[in-house]
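We did not get these values from a lab; they are worked out from the coordinates using the rules stated. This is a predicted model, so every value here is computed, not measured. Cβ atoms are built from the backbone, for glycine too; each structure is taken alone.
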Structure I
Amino acid sequence: MIDKLGTAGIAGALMLLAGLALVAWSAPIVAVGLALVLAGTGLVVKGLATGLLKQFGFA
């Protein structure tokens with residue numbers, strides 16, 4: 001999976017984790033909420049991408 005992300009994707013994931021760690025250091029409850037929002041957004045994007053690929057016959 002890492003090879004499919006590319007350099008920009010890996011850098012983005014590291015920045016995302018660093019930002020979440022910074023928030024967790026300051027306010028752990030807020031960090032949990034942010035992590036849930038990010039996970040939910042990822043699932044929605046994955047669902048939309050899968051549906052779009054199915055429409056075009058790729059999946």
Structure II
Amino acid sequence: MEVKIARIKKGLTQLELCKIVKTSPKKLVEIERGNYGNVTKALMEKIAKALDTTVQKLFFND
């Protein structure tokens with residue numbers, strides 16, 4: 001859920017973020033729902049960079 005919130009705060013649509021980080025819309029929807037099972041470290045880093053935050057805050061903030 002943190003990814004979705006950060007994306008919205010940044011003013012990006014799902015498609016815009018997908019293009020920036022080079023992933024599919026289906027994959028981004030899974031990530032935004034909290035399903036990180038098949039998310040690589042590299043993709044996590046790309047998403048965090050695109051959203052001006054850290055991997056820790058987006059994916060491991062409990």
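Annotations
- Which entry (I, II) yields the derived value 14.8, 46 for Rg and Dmax of the Cα atoms in Å: I
- Identity of the structure behind 0.50 (criterion: FRET efficiency 1/(1 + (r/R0)^6) of positions 34 and 50 (r between Cβ atoms, R0 = 25 Å, to 0.05), calculated), options I, II: I
- Test item: helix-only ellipticity at 222 nm (-39500 (n - 2.57) for each DSSP H run of 4 or more, over all residues; to 500) calculated as -32000, pick one of I, II: I
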